[in-house]
Structure P
Amino acid sequence: MKELLKSIIYDQQEFNWKNNYIKREFSENLIHSAEIIVISGIRRCGKSTLLHQIRNENIEKDYYFNFDDERLVNFKVEHFQLLNDCFYEIYGSQKTFYFDEIQNITGWERFVRRLHDYGNKIFITGSNATMLSKELGTHLTGRYCKIELFPFSFKEFLIFNNIKTTKDNTYSTKQKSEINRQFNDFFTRGGFPLFLANNSDIYLKSLYESILYRDIMVRNHINNEKEILELVYYLASNVTKLTSYNSLIKIIDVKNPTTIRNYIEFIQNTYLLFQVNKYDFSLKKQLMNPKKIYFIDNALVTKIGFLFSEEKGRLLENLIFIELKRRNYDIYYHSKTCECDFIIKESNVITMAIQVCYAFENVKTKEREIKGLLEAMNVYNLNEGWIITNNDEENIEINNCTIKIIPAWKYLLI
């Protein structure tokens, strides 16, 4: 085992930061903090690249190991010390460790805790939200900070395409046209870095199958492939719509809503999709009400599900949701007499209401969107609200309330 580990260490040293990579945004203070840094997110969103970015900016960068390697099929928790010995023999003494996809090894958190207790700095990545949370919460409480990484934002998409933006969002007509063109591309192609590089549907298919089989079915010991496939297909085809566990059991033809709930939880743990609750002051009612489903990326959701080309409104809403998640907002939807797509809670107070509408097709459409937003603003005592559209832009004053209508591309660059 020792010689195998050394061989893997040497092989993996080829995985380094390259100048053509896009730098991801994160707090620089984390590099120098004492906590364990946990980078989590969906497969192939750039976690390993961010890890290499951090390595590249550190003096100590050699103690790197990726556990997503088929040669490690027999690696057990007792081999961690052997790995540490290999690092020391090859590179001498260092106190900074970088572990990629470490959740593949059962019991990893005990070793990481020991390293941390002896004053080492540790960076780790993982692709499963619950497994990481459970292990971190059990053995590493108070010892870690978490970075949730998503596919490229629109800002990063523009950097990828060598498009420069300004800090104050002031652009010439020509610049606006170019950014609009880029946004239309981002709207359909999403933000998975390698997909943007090769534009291959085969890549998206491979990504989805890896998530489906390795992260959902194998990890959770699920044998009924048909039920999972039908559930994901239905949810992707009905992205942004209200769903309930009871309605899904009839569609997927399973007997128990608990099975559906567990399936969705397993899928959500991979960061493939997210559930959004209706906001209610009663937590019990929040949990009982239907939920809205959103997916991690527009290109992936259109690959998985079936959406008509005219359903751009739902894709825009999905895109805005992911941006709100990227900004680390606590997100709900509002529904009373009218509906509002997103309300944001900060410190137990609703601070923002956002409506998403691709285009105001007629006066009634605009009135409906404004009415839903105003109701949410009145319920939560807000004097400002947003309507995010594809192209429209104006400010409206109604009953001492301000409604800001803004194009999505501009909102994404704020």
Structure Q
Amino acid sequence: MPPTDASPHTLTQQIIARHDRAMSINYGRYPVAMVRGEASTLYDADGKQYLDLFAGFGASVLGHCHPDLVNTINDQARKLWHVGNLFHTEPQTRAAEAISKFGFEGRSFFCHSGADANVAALKLARLHGQKNKGKTTGGRYKVISTLGSFHGRSFGAMEATGQPSVYEGFGPLGPGHVHVKFNDLSAIESSIDDETVAVLVEPIQGEGGVNVPDDNYLANLRELCDDRDLVLIFDEVWTGVGHTGEYFGHQHWDITPDVMTLAKGVGGGLPVGVTHLSPKFADLFDWRTHGHAVHATTLGGNCLAMAVTATIFDVLDRDHLVGRAKKLGTGITDRLNAFAKDHSVIKAVRGRGLYLGVELDLDASSGRFATAGDVVKACMDRGVLINAVQGKVLRIAPALVIEQDELDRGLDVLEDVLKG
């Protein structure tokens, strides 16, 4: 409900002032304080309504306050929250079973974020490099990732990220990370040496601008890793859990990685990370192999989060939301490509399902937009939330429950803003 205070901006200003006194200012936040959400609609402290076409950076895959998730977390909260990972729990088991069912046979390690999941994958790769040293004496440890990639901000994940702005100022960085051009198999092949142990890529590059590889890139990469005994790690933090019109992004190319990392949508807005390991590599984390735990976490896999994760897969399956995402995404792509024929401000539309990037030709905007961020702000002023990356690419990634009329309304606003 809108605030009853006579001044319509008092509550927002109070929240922002309290935030700036109490919190580290890590983010350049918009001057908006959100207080309530339902499905694809958000409401700020002043009562303004927003159509959310970015769903909390993809985390709110079922929208805000989905009834099934609300019921799940309320039910689980009355039973058990957390016991630590020295005990078995049914919610954690259900979540792991769902990932194997809809993804590929394997075992899941649960943690808190995409960065955590990627660090676990990198540690596993080094264990493989120690066990299979090849021509080295000290073991293989190098990981090849791609320019423009994003794998997290913790040490390890940060070094693997192919964007200097993420790790500038935090040197010296850990050794063993090589960055090559995305969608260039020869660049990966030429960078492999005796110390290389793994390749880490996003099936669709997210922060780099929603870049989709050529049809044969990932399949050939799979063959290359098999030939050279390299661990193939797919960062599916963005492309997992139905966003792209498949349960997991790699399924578009009918291949299977050795390790898959998940976050964002797999928690529905709760802090959940997953490192899912194929049977060939799962034993590397088995404490019985080493006589002690080699990787662990205290709160990862807690009962509340895992009950929600399991329910997300139940809802995706029951309501056929993954196939629906593919259909809706095709409609968005067709509409924006048709718009682009008459408005050169759109240079390209790319992506899969409900994970799309719209590259802008800013020179064609007649000076109205200096960056894609200006378009984001103009849409937000009109009650539609999208995102921008790389200065020139808009990202559209709504919840999978979004209605067609909502999409139409949001695209009406975006096109109107782009037309000026």
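Taken together, the values in this text are just the output of simple stated rules run on the coordinates, not laboratory data. Values in this document were obtained by computation on a predicted structure and should not be read as measured data. Cβ atoms are built from the backbone, for glycine too; each structure is taken alone.
Sorting P, Q by relative contact order in percent (Cα under 8 Å, 6 or more apart) from high to low puts Q first, with the largest value.
If FRET efficiency 1/(1 + (r/R0)^6) of positions 163 and 315 (r between Cβ atoms, R0 = 30 Å, to 0.05) computes to 0.90, which of P, Q did it come from? List each step's numbers first, then the result.
On the way: P: 0.90; Q: 0.35.
Value 0.90 for FRET efficiency 1/(1 + (r/R0)^6) of positions 163 and 315 (r between Cβ atoms, R0 = 30 Å, to 0.05) corresponds to P out of P, Q.
Which structure, out of P, Q, was distance in nm of label points 7 Å out along Cα→Cβ at positions 227 and 251 derived from, given a value of 1.7? Clearly, the read-out refers to P. Taking mean count of other Cβ atoms within 10 Å over residues 35-42 as the criterion, the highest value among P, Q goes to P. A value of -11000 was computed for helix-only ellipticity at 222 nm (-39500 (n - 2.57) for each DSSP H run of 4 or more, over all residues; to 500); which of P, Q is the source structure? Among P, Q, the structure yielding -11000 for helix-only ellipticity at 222 nm (-39500 (n - 2.57) for each DSSP H run of 4 or more, over all residues; to 500) is Q. Identify the structure, out of P, Q, from whose coordinates distance in nm of label points 7 Å out along Cα→Cβ at positions 347 and 363 was calculated to give 4.4. Derived from the structure labelled P.
As an exercise: Cα Rg over 2.2 N^0.38 Å, calculated from one structure in P, Q, equals 1.00. Which structure is it? Clearly, the read-out refers to Q. Comparing distance in nm of label points 7 Å out along Cα→Cβ at positions 67 and 99 across structures P, Q, the highest value is found for Q.
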